[in-house]
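Visitor: Please find the structures below.
Here, each number is a calculation from the coordinates, and none is a lab measurement. What you are looking at is a predicted structure, and each value in this text was computed from that prediction instead of being measured. Cβ atoms are built from the backbone, for glycine too; each structure is taken alone.
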Structure I
Amino acid sequence: MSKFQPIEFYKNKKKEYSLLPFRFEPLSGNNYAVTNLAGEHLIIPRDALENLVRHKLDSGSAHYVNLRAKHFLTDDKTQIAKELLSIKLRTKYSVLSEFTGLHIFVVSLRCEHSCPYCQVSRQSDDKVKFDMSTEVADRSIDLALRSPSKNIKIEFQGGEPLLNFPLIKHIVVAAKSRAGDKNLSFVIATNLALINEEILSFCKEHEIIISTSLDGPKEIHNANRPRPGGNSYEKAVAGIQLVREHLGIDAVSALMTTTKNSLGHVKEIIDEYLRYSFTGIFLRPLSPYGFALKTKTYAAYDAERWHDFYLEGLEYIIDLNRRGVKFREYYTSTILTKMFTSQEPGYVDLMSPSGIGIGAVVYNYDGLVYASDESRMLAEMGDTSFELGNVLTNSYEDIFLNPKLLDPIEESFAYSVPMCNDCAFESYCGADPVFHHGVYKDFIGRKPESEFCNRNMKIFKYVIERMEADPYVKRLFMSWAQPNA
C-alpha cells in the first residue's frame, strides 16, 4: 500500500468528531486503559480504541457516549469540551499557587531508640549539641510564615522531638503569636516513649496532634525499633492509649515501615492496627535513604517481595470491608483521590511537579534547610544536592529560588519527562527527583529501571483492573477516593 493517497482520499474523509489529548496503556486480555489530561479514565477494548483513533467509532455506541462524556473526543454536541477539560486541568494544578504548606522542624537529632532502618544518623540522647537552638527556631518560623499558603502545618521531627520539648513549646507559642491570618496546625512525630501528662496538657491546649510508629505486633515492632530495655512496643501502645485518653481517639495516627521482618506478616500487622482501633494503614515501602542505606537493611530488602506484601495486604483489607469492617489502605486511597477527583492530596511522592519544596520543606536542627525529609537523609550520607541554604544566613528568596530546588522541579515535571509524557498513568503518578538522584544519580532516572516507576505502574494497573473485575471493589475504592469519607 502506498503511503501517498490521492486527493480524493482526503476530500471524502469524514471527521464527525475531533480527538482531545489522551494516552493509553494495555491491560490484561484485550482491554486498554485510556486517560485524558485531567486523569479521567475509561476501560475499552482494543477494537474500540482503534476505531476511535481512526475516526470510525459509531456515534451511537456506548463507547462513543462514554468517551465524549469524559472529554476524550468532542463533536457538535459538545463544543465546550475543551473548555471543561482546561478547567479541570487548572483545578488540578491550582495547589501550586499555595506553595509550601508543610514545614518540618527537626528540633533534635537525639533519640533513645536505635532502629536499624532509621533514615537519619541519630545521636545518643545525651548529646545536646544536636538540639535546635531558639535562634534557629525563630528564624525558621519567620520563613515558614512567609509561605503563600493560608494553611501552615508545622511538624516536629527528630531523632525524638520530645527530647527537646521546651523548644516545641516555644515554637508553638511563637508561631501562633506571629501567624496573622494564617491557619496553623501542629503535629509531633514521636515514638511515644517519653509522652507524659505535662506534654499532653500542652498538646490539648494548643490542639496538637500526634503521629507515631507502629510496625506491627510486639515481635516485629521490637525487632524493628530496639531501645534500652527492649520495650519499645509496650511504650508505643501505652502511649497511644494515653494520648487518646487526653486528646481523643483521632488525635493520634500511626505509620508502619516495611522491613524484611515485616514481609510475610502483612495480615498480622493489619490486625494489630485493628486491635488498636485505627481505621487504616499505609503499607509503605522502605525508603533507600540515609542510615538505612548505609546498613545491610536496604540491601536485604526485595522490592518485588514488597509488592507481593502490598497486594496481599490490600486483598485482606478488601475482604475485611466485605465482612463489614471499615478499614482502608492510605496509599491506595491517595491514588484513588487523584484518579476520581480534582483534588491534589498533597502526598509529596505523588506530586508533579515534584513536591520537594512545594509540598514540604525541612528546617534542620543546625539551621540548614532541605527540599524534603528524604533530602535531609541524603545529606546525612554526605550528599548535599538538595541543601537549599541556612536560616541564619539566607533569605526566603535565597532558599526557595535556589537552583538546587528549581532545577530538579523543572527537570522532573512528569508531563515533560521521556516515557512519563506517554504514560497513561502520568496524572496519577508523581516525580521523585530525590529518590532517583539518591539511587540512580539522576533527577528523572531511566524509567524501565526505576523502582519508583515500576512499583507505581503495577499498582495503578492492579487498582484499575480490580475495579473493572468486581463491582463491590469499585464501590469501595470510589469511597476511598474521598479522603474524609
Structure II
Amino acid sequence: MSDEKNIAISGEKAYSYDDIDHPSTGSTSDAEVYHTKVNFIDRWATKLRAETKGIDMVTDEEKTEDSLWDAATMWLSANLVIATFSLGALGITVFQLAFGQAVLVCIFFTALGAFTVAYFSCFGPASGLRQMVLSRFLIGDITCRIFSFINVIACVGWGAVNIMASAQLLHIVNNGALPPWAGCLILVLCTIVVTFFGYHVIHIYEKWSWIPNLIVFIVIIVRFAMSGKFHSAGFEGGQTTAGNVLSFGGTIFGFATGWTTYASDYTVYQPRNANLTKIFFSIFLGLFLPLVFILILGAACATGIKSDARWAELYETNSVGGLVYAILVEDSLHGFGQFCCVILALSTVANNIPNMYSMSLSAQNFWSPLARIPRVAWTIAGNGATLAICIPAYYKFESVMENFMNLISYYLAIYESLMLSSHLIWHKGNFRAYPYERYLDKQAYPIGLAGTFGFCCGVAGVVIGMNQTWYSGVVAKQIGEFGGDIAFELAFAFAFIGFNATRYFELKYIR
C-alpha cells in the first residue's frame, strides 16, 4: 500500500492524507478550518457558525449533546406535520377501510417502522459515524454506496412530494392569491436556512417547531368534533379487506421507517458512553406517538368526506389541503382558519429538514471525490434540485412523482434486513464491536458482495409483491379483488436469505 493511501490515526479520529488536503468534512472550529486550508465555502460557512463537518467521525471532544429530549423532539417535530395527516386519510379515501380498521393498521405498522429508526440511532453515540458511513462495516463498501445513491434520490424526491402537498394548502388559502410555484419557493428557502447551519441548529429548530403544529391539530380536532361529520363504518372481513389492510400498512410502514437510513446522523454528538436503552426508547416514543396521533386524526377527518358533498368536492380538487380548508375555514374559523392552514403548510419544513441534511451526507459517502464538496454546498444543491422538481411536478406529473417515490420506498425493507442480519447474526448485536476509527480503511470492512447479492434478492421480492396503480406483482395480485401490497415483507425475507446464505463465503474466501 502506497504512502498516499495509508491511514493516519490521530486520537480517535481517522483521516486519509487525501482527506487532510481536502477537509471539507472537518471540524467547525476556526483554527482547524484555516489550518487545513478548507475551501472558500466552508470558510464562509464557518464565519456564520454553520456546521462544516460532513461524513468524518465525530470525536469524543465534539460529543457535547446529551439531551434525550432533543433526540426525541427531532422526530416529534418531523412527523407532527401535514404529510402525516394526509397519509392517515388514505386509509379511508383510498383503501376503503373502516375507521377502526385504519386505527389498528396505524398503530401496528407504525410501531414496526419506528423500531428500526430507534435501534439504529443507538449506533450514533457508539460510533460517532453517520448512518451511511457506519453501514460500510455491516453491509460492505459496494452495498452502502448503492444505498447512498438511492438515499440521495429518495431525499430529494420525498422533499418534492412533501412540498407539493403543502404548496397546495398555501394556494387554496385566500382564494388562490399565492401561486403554487411561490409556495414551493417559500418552503424550500425556509428549509435551506435551517439545514445550512447543520446538526445543532436543526436540533434547536425541531425542539420547538412542533408546538404551533400541535396547537393547529388541536384546533382541527375541536372544529371537526363540532361539525358532527365523523362517521365510522362497520368492520368488513374478506380477502379484499385483507389486501387493503396490507397495502395501507405497507404505506404506513414506509413512512414511519423512512428515517432509518438517516438514524445515526442525529445522535452522533451524543457521548460515547450514553445509555443506549434510554436513547432507543426516547427516539421510539418521539417517533411513534406523533405518528399514531396524526395518522388517526387524518383517518377520522377523512370520514367526513363520505357525509358532506362540499368536503368531498374540496378533497377531490385540492386533496388533503382541501379537507383541512373545509374543516378550518368554510363555515368555521374563516380568517383565523386560514392562518392555521398557513402554519400547517409550513410544518413541512420540519419534515424536509432531515431529508435535505442527510441527503448531503449520502452524497459525500457515495463516491470519495464527492466528499471534498462541502456539506453546506450539498445542502444548497439538494434543496435546489427539490425546487426544480416540485414546481413542474405540481403542474404536470404529480401522480407520476408519487408513484415513483412509492417504488423507491421499498428499498428501506431491504436495507433493514441486511443491516439487522449483519449486526445481530454476524456481530452478535454488539454496538461497540466495530473498529469505527478505521472508517477510511477499506481493509476494515467487507467489500459488499454478500450485501449486494442480498440487495438483488430483495429487489426480486419487491417485484413479485408490490401492488401499485401502474403495476401489480404476481403474488400481490392473488390477494383480494384489488390486490395486496406485501412488497416490503417479501423484500425483507428475500434479502435476509440472500445475504446470510452468501455472507459465510464472503468471509471465508475474500475477507
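Visitor: As an exercise: helix-only ellipticity at 222 nm (-39500 (n - 2.57) for each DSSP H run of 4 or more, over all residues; to 500), calculated from one structure in I, II, equals -12000. Which structure is it? Show your work: numbers first, answer last.
Guide: Working: I: -12000; II: -21500.
Of the structures listed, the value fits I.
Visitor: For structures I, II, which has the highest computed value of distance in nm of label points 7 Å out along Cα→Cβ at positions 189 and 221?
Guide: Numbers: I: 1.9; II: 3.5.
Largest value of distance in nm of label points 7 Å out along Cα→Cβ at positions 189 and 221: II.
Visitor: Looking at structures I, II, which one was percent of Cα pairs over 18 Å apart, for residues 197-260 alone calculated from, given that it came out as 40?
Guide: That value comes from structure I.
Visitor: If you work out relative contact order in percent (Cα under 8 Å, 6 or more apart) for I, II, which one comes out largest? Show your work: numbers first, answer last.
Guide: On the way: I: 15; II: 28.
Max of relative contact order in percent (Cα under 8 Å, 6 or more apart): II.
Visitor: If you work out mean count of other Cβ atoms within 10 Å over residues 165-172 for I, II, which one comes out largest?
Guide: II
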